[in-house]
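*Asks:* Some structures to go through are shown next.
What follows draws every value from the coordinates through simple rules; no lab data is involved. Every value quoted in this text rests on a predicted model; they were computed, and no experiment measured them. Cβ atoms are built from the backbone, for glycine too; each structure is taken alone.
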Structure 1
Amino acid sequence: MTFRENATIAKASKLANGVFEIWFETKDIAKHAIPGQFISVYSNHGERLLPRPISICRVDGNLLRIVYRVVGAGTDEFSKMKAGESLTIQGPLGNGYELDKIKDEVLKSGREFKKALLFGGGIGVPPMLELAAKLDIQTDVVLGYRDSENFLKDEFLKCANVHIATDDGSVGFHGNVIDAAKNEGLEADVIFACGPLPMLKGVKTFAESLGVKAYISLEEKMACGIGACLACVCKTTKKDEHSKVNNARVCKEGPVFDAAEVEI
């Protein structure tokens, strides 16, 4: 179920260089959202027709939080907005981390569901926060950043064991999140991840080496955000029931997929 609302901004602030947050007051979207889903945020300028898809970072009652990086005119517009102003948003959208279903799949695979390992890279860090907060099992999180501006780290510390990897070595492990996990000897019954494609490829291989299931959230450019335009198609190991080809829409069937079912 998805909703379109003109949502008032409850809070807006800068978290790091080029990274901002907005808390929206919503009527229905927040209470129907699950970890891993996203919303479409529409510009208040008529010439920008397409919405910007942004992952849901946190939900608190009727409040919904997004954390995003400024990459163009639309997100730059959002970064300048203040509390009390409003934006049209649509959501929740996409397939998120359905934890009851995932737990059943993990148990059927022969593993327990007692220990989770989360990977977040760059702007793939924010959507992992809601997931970490919802998991009620032992959780380790490996967060990958460019440098020492480790946005959201303190909030992850409230609900998980946090490990940091930075590209420049300024904080934590000097390198990528996979090597950081190996360096720490981290293992799990299930793996979750969101981040750039090279990272997700590494996560998939790492999960296979441990013999555990991995659920990954793909980052992809989107146009409509509701599955109509086919602009965000990815390759899958299974044929789509309607098109009979090995494709899936990241905005509709994803962004969360069983890593074994997508070709990356």
Structure 2
Amino acid sequence: MSYERFAYTYDRLMESMPYGEWLRFARESFERFGTKPTALVDLGCGTGTLAIPLALEGYRVTGIDLSEDMLAVAEQKAEQRSTLLKNGSLRWVQQDLREWGIGEQVDAAISFCDCINYLLEEEEIIQTFQQTYDGLKPGGLFLFDVHTPEQLFAYAESQPFFLDEEDVSYIWTSELDDERVQIEHNLTIFVQDKEGSDRFRRIDEMHVQRAYPLGWLEQQLHEVGFKEVHKGSDFTWNSPTVTTERAFFVAKK
């Protein structure tokens, strides 16, 4: 499948995600914690839907992702808007979150859209937190969000999920390991070959995520060296509760 088709499929399925809210939360975090970042990294940047607007706002952004295909799509999208870049800049680096490093410390690191939930072992969480701490300048911020354990249980109880639209459809089932609070999502996606065609391509995707107690995540952030940690709930600055679906963390070095 061409990169263009891949980009269409991924971004088409993700278009309802609240990217504008993630950008707002990042800006508010910079203001609340007195950080004026120049250089930042987007960990798990995907197709660059957050990295690109941040660069257009004037930041020097490094998008980091493990997927070569995702980065190729991000680069294509960035090229289409390159004439709008003023003081900002963009570059793409294929790296693992657990081992990322760009040869310099940055002012901020973001990792939104529950990327951290894809780390399936506690040791991987600790390694990523340590790597991010080391990659930040003193006073730098690490912003990320996670699905809560309650949200994974809700997915398991509510599945299966279906989408049936003219150009794309999917069947999405989930299976939860209650003890590990780890969920396996299996998606069978059908994407229209081209506009007006009655031919569809099938894509099979599996995604595995694990949710961790929020208190444990906060403890690990402190243990790797972050001196200040704030938790938010569902794009607000309110403390998480048992109904929180997506918890937010701001950790200051």
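*Asks:* Hey, distance in nm of label points 7 Å out along Cα→Cβ at positions 98 and 162 derived from one of 1, 2 reads 3.9; which structure?
*Replies:* Label of the source structure: 2.
*Asks:* Can you say which of 1, 2 returns 15.5 when mean count of other Cβ atoms within 10 Å over residues 18-25 is computed?
*Replies:* Structure 2 accounts for this read-out.
*Asks:* If log10 I(q)/I(0) by the Debye sum over Cα atoms at q = 0.14, 0.20, 0.26 Å⁻¹, for residues 130-169 alone is computed to be -0.64, -0.74, -0.90, which of 1, 2 is the source?
*Replies:* The read-out was computed on structure 2.
*Asks:* Right, here's the next one. Using Cα extents along the principal axes in Å as the calculated read-out, with 56, 49, 29 as its value, let me know the right label among 1, 2.
*Replies:* The value was obtained from structure 2.
*Asks:* Let me ask something else about it. Which one of 1, 2 has helix-only ellipticity at 222 nm (-39500 (n - 2.57) for each DSSP H run of 4 or more, over all residues; to 500), as calculated from the coordinates, equal to -5500?
*Replies:* The read-out comes from structure 1.
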